[in-house]
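As structure tokens, here come the structures.
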Structure P
Amino acid sequence: MSQKIIYNDAICFVLSAKRTKEAVYSVLNEFIPGYKTIEGDYAFNSTSNLTFIDEDEILTYLENNETERGAIDWNKKQNNPNGIMVGAHFTTDSHLIMSLTVSGDGSKEGKYLELLKSILNSTIGVIYYNLFPGFKDGEDFKRRYK
């Protein structure tokens, strides 16, 4: 009797060619159209007390402040048959790394990774299962996963 491999969550990470909110929106609209905008679900490295009116203002801030680190996740609960979650990871060295979390089964993750690379005009990416890959910033990600 062969043993079935259980993958659980597969997380596809891709280094974007550009650190822009348009890159973030292109991924969101491709993978979870009709997503609910974030309401305070964000984290920043900054020691200042920053407040934002909406999601677009947060993304504009992160795009324009290239040494600011920030991570934002979107998860659409309904009408999301593939259960995809999207993440945007802004690094302190002016990079953007986008992530997709999907239920891994060993067959579809590679397709998601390649589509994400195509959308972000990138050749640098990796798939991790149930873990966040180790990287300090965008340049470190590039060195590890090129």
Structure Q
Amino acid sequence: MEAQKSITSRRIGVILTFASLAALVILFEYCKSTQWTPLFIALGILSLIVLGISFALTFVKSGLWGFTHKALKKLDEREIALTSKNLRYAYAIFSIFVLLLLFIFALTETPIDMLMVAALLLFAHLLPAAILAWTEKGM
């Protein structure tokens, strides 16, 4: 029962982290073409706070961030195999996601700004740990 609670809380944390990151980028992209109102500023700050808290609790405190960013020399054979599998899945997901995103941006002739680039870099670094958090029960 405790393992199920742990994996459920990690999954909720992953969803909150990615949802707040997406909300921040969407909000910024929308307000870039319109105007920042006090409501949008508050929503942006709230998204940033949720992103920070969910990242800290889901990835840093649980050790997932450190595990997926550890040197290969410090991992045993099982951990290397697990990391390799998660990196393969993350690379495939990230590649497809970015290609679709670039295709949409090209079709709409929308320029890509630095916040989008930063969010994609964070997404690329979070994805292997997110896959690990989502799939592994014994973490």
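Each value in this text was obtained by applying a stated rule to the coordinates, not by laboratory testing. Because the structure is predicted, anything quoted here is derived from the model rather than measured. Cβ atoms are built from the backbone, for glycine too; each structure is taken alone.
So the values come out like this:
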{"quantity": "Percent of Cα pairs over 16 Å apart, for residues 38-77 alone derived as 53 - corresponding label from P, Q", "calculated": "Q"}
{"quantity": "Label whose coordinates, when mean count of other Cβ atoms within 10 Å over residues 86-93 is calculated, return 16.0 (choices P, Q)", "calculated": "Q"}
{"quantity": "Which of P, Q yields 16.4 [Kirkwood radius over Cα pairs in Å, calculated]", "calculated": "Q"}
{"quantity": "Which of P, Q leads on distance in nm of label points 7 Å out along Cα→Cβ at positions 30 and 62, largest value", "calculated": "Q"}
{"quantity": "Label whose coordinates, when helix-only ellipticity at 222 nm (-39500 (n - 2.57) for each DSSP H run of 4 or more, over all residues; to 500) is calculated, return -27000 (choices P, Q)", "calculated": "Q"}
